[in-house]
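Structures for review follow.
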Structure 1
Amino acid sequence: MAETLFRIATFNLESLDDDVSDPPFAARIATLRPQLERLSADILCLQEVDAQHPVKKEPRVLRALTRLLDGTRYAGFHVTAGDGPSPADRHNPVLVSRWPITAARLLRHDLVPPPRVHLATAVPPMADAVEVSWDRPALQTAIALPGGRVLHIFNLHLRAPLAAPVPGQKAGAFVWKTAEGWAEGYYLAALKRAGQALETRLAVDRLFDADPDALVMVAGDCNAGMEHTPLRILCADLESTGNPALAGRVLSPLERMIPPDRRFSVLHAGAAVMLDHLLVSPGLAGWFRDVAIHNEGLSDEVFHPTDARSPESYHAPMVASFALPG
C-alpha cells in the first residue's frame, strides 16, 4: 500500500510586517511566496511574524501573514499564534496547519519561574536581585492528524546570543562602556536562551508522562547549534543523561540526516551555521522519510551588498517528510 506523506517546515520570516516601507511589502511577498510554495508543507512553523491593528485600539491581527499566504496552497489553512486575546506586536511564533489545531498555548514562565540575579556590574550598584524573564514565549500546539493520532509541536524562537542590557553599561544600541558590563549582558542572554529551552523541555516531558509514545516535534529558530546548551537541554540525549531508561524521551535532530557541507541554515560573516532545527520524538522518528534545507540562495546576514533592508530572510527554511501509518 502506498504511503501517505505529509511535510512539516520551519522558517524564520524575519520581521514580517506590512506596516513598514523598507523593504516594500510587495517585494517581501514576491520573495517569500515562492519559498513557501516550494516547501509544499502541510504544517508551517513560522517565526518573527508581526501583528497589526486593523483599526486603532482594536486587537492586533496577523494581517501581513494573511496577505502573504493569500493565493498560495496555505490559504484557508488553520492558523494560531497562541491563546492570548491578540498576538504580540512583534516576532510572534505562528503555526499554520492543513489539519485542525485542537490546542494552542504560549509558554512563558508557566513551568519555569524567572531566575533572580544580583547584577555585578550595574551602575549605580543595585542591592536587590532582578528578574531575568524570557524575551519570547514558546508556542505549544496539538494537531489532529488523519487517522486519529495527535501531533504535538513546539514552535520556538530562542533569544539571540546578543548581550542583554545591564543598567548603566550601554553607551549606544550596540556599544558597551566596559568589557565587564558586556560580559554580564552576554551571560544574561545565555540565561534567557537556556531558560526558554528548559521550559520547553519540561513541557515535552509532561507529554511523555501522559503518553510515553507521544508524537512530538520541537521546531524553530533556536539561535544555537547542537553543541550549545539550549539544544543539549532540548534533546536530552543518552550521552547526556547516562540513563537508557530515558531513551523514549530523547528528541533527535533531523539535520543529522543531511550531509555536513549542506547542514546550515544561516550564513554569518562567511561562516555557515545551523541555527534552525527540527527535533523529533522516537515515535515521530519512526515516520520520518527525508529532510532538506533550502539554503542554495542564502545571503550572508552580516555582509550586505547595500544599506537597504533586504526583502528576503537570512534564514533558510527547513522541511521534513513523514509517512502516516496505514
Structure 2
Amino acid sequence: MTFSCEPAELRSRAKAAFIGLAVGDALGAPVEFMTTGEIKAKHGVLREIVGGGWLRLKPGQVTDDTDMSLCVARGVAKAGEWNLTAIAEEFAAWLRSKPVDVGDTCRRGIRNYMLKGLLETPFNQWDAGNGAAMRMLPTALFTMGDDNLLCRCAVEQGHLTHNHPLSDAACITLGRLVHLSVLGFSKPRLRREADRLTESHPTFSFEPYRGLATGYVVDTMQTVLHFFFRGRDFEECLVSTVNQGGDADTTGAIIGMVAGAYYGMEEIPRRWLKKMDRQVLDEIDTLSDLLISLSPALRSGNGILLPPA
C-alpha cells in the first residue's frame, strides 16, 4: 500500500513523537516503582512534571528512555545511514558517562559490545524487558515509509541488548504505530495494528486490562495500548499511564512517542514543555528532522509502503 502526506506535517508529527517520548519520560520518572496507591497518597493524580522520585531528578530531567533514544538517533545521524556499530558506539559512550539510570539488561548488552564487539546479544529467555521498545522512536523515523526496513532495523537495534521474540514483536508494533500516526491515520487503523500483535502473540492482549505496568515488555505494551486507545487527547493518555506507577518513566515515554505522533505538537501541553531541558528539546528538534530526511523511502520518492491493513 502506498500513501503520501505533506512533508511539513510529517516532520512536525515526527518531532512531536520524539518530544512526546521525552515529556512522558520526565512526567513518569518521579513515580517509577511506586504503586497506584502510593501515587494517589502523595500526588492525588500526578498531572505535572515535578521531579524527585527515587532518582532525585530535577523537574524535566529525562532518564535512560530518552538518553538511549538519543543515542540511536545520533548514531544514525553521524553515519548518515543505518549503522549498528555507530549506534553501539553511542551506547558505549553514554554508559561511560555514568548516566543517572541504566537497566541491567541494557548495561549487559552494551558491555558485550564494549568488551567483545558483539552487535547481537545472545538469546536469553529472561530478556523480555522493555529496554529495546523504549528506544524505538528513532528507528521508526529513519524507516518511515518502508515497513520491511522497519521490521529489519527494529529487530537489529533491539538485539543489541534484548534478544527475545516478545521484545522483537513489541518493537515492530510500536514502529508501525508511529508510522501510521505520523502519516495521519485514524485510531481504528492503529487499533487493527494492535490487534495484529495480540492475534500473533495473545499474551499481549490488553482487554480486559490487568493493571500491571512493570518492566516486562508484555505488561508495558498492555498498559500503553490500553490507555492510548482509551485516551481522548495527549495529556489524558500520558496522565492515565504514568499514574499506574511501576515502570512509569518507560510506559510514559512509549505512550508519549505514539500519542505525540498521533496528536501532534499542538496537543503537547505548553506547561510541560516549559519544564523540559531546552538543550534536550533542541537536540530532539534537530535529530527528528534529520532522521526523516535520511529515510530511504522518503528520499526515493517512490511512495510509502505500509503493513497490510
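Quick note: the coordinates plus some simple rules give every number you see, no bench work behind them. These numbers come from a predicted model, not from an experiment. Cβ atoms are built from the backbone, for glycine too; each structure is taken alone.
Taking Cα Rg over 2.2 N^0.38 Å, for residues 48-239 alone as the criterion, which structure among 1, 2 has the greatest value?
With respect to Cα Rg over 2.2 N^0.38 Å, for residues 48-239 alone, the highest-scoring structure among 1, 2 is 1.
Assuming -6500 is helix-only ellipticity at 222 nm (-39500 (n - 2.57) for each DSSP H run of 4 or more, over all residues; to 500) as calculated from a single structure, say which of 1, 2 it is. Going through each structure in turn, the value belongs to 1.
Which of 1, 2 yields 2.4 for distance in nm of label points 7 Å out along Cα→Cβ at positions 160 and 176, as computed? Display every interim value, and only then the final one.
Details: 1: 1.6; 2: 2.4.
Traced to structure 2.
When distance in nm of label points 7 Å out along Cα→Cβ at positions 232 and 272 is calculated for each of the structures 1, 2, which structure yields the highest value? Top value of distance in nm of label points 7 Å out along Cα→Cβ at positions 232 and 272 goes to structure 1. For the set 1, 2, ranking by relative contact order in percent (Cα under 8 Å, 6 or more apart) places 2 highest.
When Kirkwood radius over Cα pairs in Å is calculated for each of the structures 1, 2, the largest result comes from 1.
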